[in-house]
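The structures considered in this document are given below.
Read-outs throughout are calculated quantities, based only on the coordinates presented, and are distinct from any laboratory measurement. Just so it is clear, the structure is predicted and the values come from calculations on it, not from any experiment. Cβ atoms are built from the backbone, for glycine too; each structure is taken alone.
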Structure P
Amino acid sequence: MEKKPTREEALALLKKYNRSDALIKHALAVEAVMTYFAEKYGEGDLEKWRVIGLVHDLDYEQYPEEHCHKTKAILTEEGWPEDYIRAIISHGWKICTDVEPLETMEKVLYTTDELTGLIVATILMRPSKSILDLELSSVKKKYKNKNFAAGVDRSIIEEGAAMLGMSLDEVIQETINAMRAEAAALGLEGSA
């Protein structure tokens, strides 16, 4: 019988498979963004959105060549619900899976996963090292520079924004807002 995993169980599982502080902070950032968007869209099951954001890169540190596929195997073995697993592996659409994001939750994860990385990279280049004084224009300037955070696939962010019916500016601003709300937990308060 499938049971709904709790945040505590998800965090323990994340830490079982990931030791990298950067990957854990990324997971926490995506969790914060997913929670924010769940509230924005009036979703009833915030815990589900949080948990999915938290473990979306579960396999990335140990199994980068099997990204999403190993997560599916691990979560299936752990008895996670199929809809959780599907949502998580859909963030690898066109990259490492053929599972298209269809539900709003899946589209948010797909769109904001890469974006959180770009935002953190932008913050780390700022004198204040803080999200608290980060403006949309600063992220947009870095976004346009293809050499900056070159590993961030901007086409995914743009496609995801379109799937959500949002402008790029709106997606970036809402993601900043989500991460700003959890600045302390994400270590992004800096000196602002």
Structure Q
Amino acid sequence: MPQSNAKNAKKIISLGVTLFTITVATGLILGVVHDVTLEPIRLTQEHLKAEALRGALPGAEEFKTERKAEDADPMIKDIQQALMDGNIVGHCVTVTPRGYGGMIELVAGITNDGRLEAIRILNHSETPGLGAKSVLPDFYEQFKGGDKMTVVKRKPETPGEIQAISGATITSKAVTDGVNIALEYWRGHLAEGE
């Protein structure tokens, strides 16, 4: 019997050492992969953000980060001055409203006269085929030129009405709320004379 117990103990120790070795090797490989992919991911995110900024204010040539006000709504992520020939032609306000599937990150391009030029969705985790349709022009182009907007489930009848995406009213409302917060921030902090 004692030999059998010693054999079992050796097997358990051997198995433990093997599992520990595999775990350490896997952890090291994952760490290396993480480090290798970190920079390309950051560069891709910067590129996507630059495209979204240009899409939100197409007339701008460059964008410069502006410090947001201390009393800014927590949904406001950042503010970018939109420049053309060195002159400010508007601002891009990035907001993060909560949608059905989580945070939606969107950019609202607002001209110097307070007109909403366009919006672009940067990131979302909304339901494919429903809330994910918020990235399509049929939805986001409704916002152009808007002021204070509300979501309706029917065809819009008055300015400022945004037709909800069918089956995705929560996403539609989240995007609309985010755009309204961006416009409020512009009126309160970025409009001429502020």
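Numbers below:
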{"item": "With mean count of other Cβ atoms within 10 Å over residues 20-27 derived as 10.0, matching label from P, Q", "result": "Q"}
{"item": "Distance in nm of label points 7 Å out along Cα→Cβ at positions 36 and 148 from the coordinates reads 5.5; which among P, Q", "result": "Q"}
{"item": "Structure from which 1.6 was derived, distance in nm of label points 7 Å out along Cα→Cβ at positions 92 and 108, options P, Q", "result": "Q"}
{"item": "Origin of the value 16, where relative contact order in percent (Cα under 8 Å, 6 or more apart) was derived from one of P, Q", "result": "Q"}
{"item": "Winner on mean count of other Cβ atoms within 10 Å over residues 68-75 once structures P, Q are ranked, highest first", "result": "P"}
{"item": "Read-out distance in nm of label points 7 Å out along Cα→Cβ at positions 4 and 100, computed value 6.2, structure in P, Q", "result": "Q"}
{"item": "Which of P, Q leads on mean count of other Cβ atoms within 10 Å over residues 12-19, largest value", "result": "P"}
{"item": "Source structure (of P, Q) for helix-only ellipticity at 222 nm (-39500 (n - 2.57) for each DSSP H run of 4 or more, over all residues; to 500), computed value -19000", "result": "P"}
{"item": "Origin of the value 10.2, where mean projected area of the Cα convex hull in nm² was derived from one of P, Q", "result": "P"}
{"item": "Distance in nm of label points 7 Å out along Cα→Cβ at positions 84 and 140 - highest-scoring structure of P, Q", "result": "P"}
